[in-house]
Structure 1
Amino acid sequence: MSGERTDPARLARSRSNFLKLWIGQGVSQFGSEISLLAIPTLAILVYDATPFEASVVGALGVIPFTLFSLPVGPLADRLPRKTVLVACDVGRAAVIGMLAITYLAGAHEMWIVYVTAFLVGTCTVFFDITHMSYVPHVVAERDLLSANAKLSGTASVAQTAGPSVGGLLIQALAPARTLVLGAVSYLASALAIALVRTEEPKRERPRLRLKLLFTEIGEGLVYVRRTPVLARIAITNAVVDFGQAIIQAVYLVFLYNSLHLPPAQVGFVLAVTGVSFTIGAVLLPKVTAVLGFGRTMAFSILLGMGIELLTPLAMLGFAFVVLAGINAVAGATNAFYDVNQLTYRQKITPDELQGRVHATMRMTFQGPEPFGYLAGGGLATLVGVPATIFTGAVISTLGATILLTGPVLRLRTAEEITRAPAPVASAPQKENS
């Protein structure tokens, strides 16, 4: 939505539409957090998955980002974005619902868990990239930072309540029955998004052929490479997310098998991140005003990754307190970093490249994750789970130092970010070209 739309009636409509999108996202995120705990818990506690098998579940959940992120970009710049979002929510509801049904029907096979993780991840690729491109059309440009803060804050509330409630539900109902609630939440999200009434700009582009697909993917890649701050964010997140995948591959195994925490306590440990993320989202404007837009990004991710080096200390005692303290710092700093870097991407990128740039960034962020998950499972087999978690934290911390260089630290405010013409790989295509 262009910055010149200052008509009060239009602003009121944009805020009404954003409210619907916000509600849908909140319900969906709540169910997602329950499902993200229930699926690997089903594998670990019910199917007795080994650390490597648990890492395969995680890898299959993120490998669609490696396979599909770049092709999704050109599609997101062509297809009706609201339709894509609704279809993805319905798809995730169906897949998770089928996992619950097959389990309750007596089909207790790990391959079903693997397929579920892959299909949910595939729908999530399309949803996430399209959602990031859709938000600038739902809210006025001057409200974009505030809108992203609200969306991130709601996600953090879901990260708070979802694991806590999910842990209690898993103990009370068992993992498979808990998954039903996750499926219902996706359907509720689909309904809320379907009620959004906003006119998307016409994006008349030539029919997508294979050669043109590669050309347009290249335009997104070139734009990120030639935009210094975007390039550094991409490299930083590639390294950081690889290290985080190593940790996440065995984190629940660490909590359940190494520390012997019950599902309810595991849920509360994970929930601390959401609480602190919410607080961080609220404090973000003040922190950015003091440190500056770029410094907030750089220093927050460095602190958030560095604190995870202390995770193995939970083996020495007071595990819940140690992990809660680590997650509290990590959650708040993640809010500072995530909201600012997403706002930067949305503000700097021309509309015709939004889908492809978000796809490129998501590819660099999550493309290495499947390898991180598999590396985490392999390392845990060789050196043990605590040492694997420490290794992942070292890699993430080293990756965070990349943002301490170059033009990132010179960004003072979000208002300094101006949308420049795209340095694309090819000339703009005409309808009949």
Structure 2
Amino acid sequence: MSRSLAEWLAYQEGTHPREIALGLDRVRTVWQAMGAPRPAPLVITVGGTNGKGSTVAFLEGMLRAAGYRVGCYTSPHLLRYNERVRIEGEDATDEALVAAFERIEAARGAIPQTYFEFGTLAAIDLMARAALDIAVIEVGLGGRLDAVNIVDADVAVITTIDLDHQDWLGGDRDSIGREKAGIARAGRPAVIGERSPPAGLVQALRGIGADVVANGTAFSVRRMEGDPVWQWSHRDGTLLDLPYPRLDAPVQVDNAATAIAAIHALGARVDVNPGAIRHALTGVRVPGRLQRVAEHPLTLVDVGHNPQAARALAAWLDATPRTGRVRAVYGALADKDVGGVIEALVDRVDQWYLAGLDRDTPRGLPAAALAGSLAAVAPKAAGRAFADVASAWTAARAEAGEDDVLLLFGSFFVAAAALSHRT
């Protein structure tokens, strides 16, 4: 009897003894047993610490606006597993995913696969069957040993580098950058979205023999104060006047610029006119990226979960006029730099509502641990602990005035809870 999608996902959680098991040998062997399908004639792989999901969305929007058939693979999902695989803008159906999992199961034999490896193979399989022009694939964790790296990218993108997943990737930005550089290939473009990348990333890309396309060197962004447009320019003389992205936060300009640079790096293999780029900038939205879910008080949901993402939230708060207080519902996983996140935002947040995530996942921090971190970083900060996101949000809404800003952030689990229960 065929399993449902929910049954398949539950099954996959038990086919490998570890939730995360980096390495390409197992997944590559199964992929080869499936015929080593390439997801599309052209592949852009997007890695980095923050900005991956937004950059993928910009790429998808720009390429589709130019008339190309595009497939995307992203992770994790917010509300439904199906969100991880998009074909021509539509989430994969339960039936398509189940059929892909059945093909993977037939091919793998006794070779164990992690939950993520099953998902990666399913995405590749479904995209390969969809007659796409271009596939945009997001790295799950790291790069060099991430399952998506079985596919050779025509263009590799590394958005930003910050401290995250240190147990797997190393304890400093140079080490993490070297791991993320592993998605690049010799003789092919590697786009760096960060303006001040760690030396380890650049050295590793050059060691691979990639053609480094760096923000601030190969391409650049110019914001003009008071002007409704910004400029993207390339060292080859290309200059574009563009509208600001619909996606909020100042960092989204750099994410958009990185996507444009990746398309530009494909050269004559694609034809994406400025009109398609402008259309995507004003149309692309990504759930859980400063997503507005209410206006009075202004309520936003964001998946930012590390210090770099928290600094981006701080920059957005600094750039956003307001007259009320900032109230933050914050939840985190145990492997995150909670102190660094709090430190980045503590001067902007007037009241913290600390939400436990230990009921949502074994990796979730209880509220008491968050309270301890807040006290350690900012002993005078105002904060209260709640068992879960729902109770924290209920309290925040009850106390918020119409002119306040209510920010729910810190984890995909926070965003998922907020988007599932909004009223």
Of the structures 1, 2, the one that 4.5 was derived from, the read-out being distance in nm of label points 7 Å out along Cα→Cβ at positions 29 and 349: 2
If relative contact order in percent (Cα under 8 Å, 6 or more apart) is calculated for 1, 2, the one returning 29 is structure 1
Using the calculated result 0.15 for FRET efficiency 1/(1 + (r/R0)^6) of positions 197 and 373 (r between Cβ atoms, R0 = 30 Å, to 0.05), pick out the matching structure from 1, 2. 1
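Work out the source of -0.82, -1.00 here, i.e. which of 1, 2 gives that when log10 I(q)/I(0) by the Debye sum over Cα atoms at q = 0.26, 0.31 Å⁻¹, for residues 93-132 alone is computed.
Details: 1: -0.82, -1.00; 2: -0.89, -1.13.
It must be structure 1, since only it matches.
Work out the source of 32 here, i.e. which of 1, 2 gives that when percent of Cα pairs over 30 Å apart, for residues 61-276 alone is computed. Could you put the intermediate results ahead of the total?
Numbers: 1: 32; 2: 27.
The read-out was computed on structure 1.
Which one of 1, 2 has helix-only ellipticity at 222 nm (-39500 (n - 2.57) for each DSSP H run of 4 or more, over all residues; to 500), as calculated from the coordinates, equal to -26000? Don't skip to the answer; put the middle values down first.
Numbers: 1: -26000; 2: -11500.
So the calculation was done on 1.
A short reminder: the numbers here are calculations on the coordinates, not readings from a lab. Source: prediction; values computed, not measured. Cβ atoms are built from the backbone, for glycine too; each structure is taken alone.
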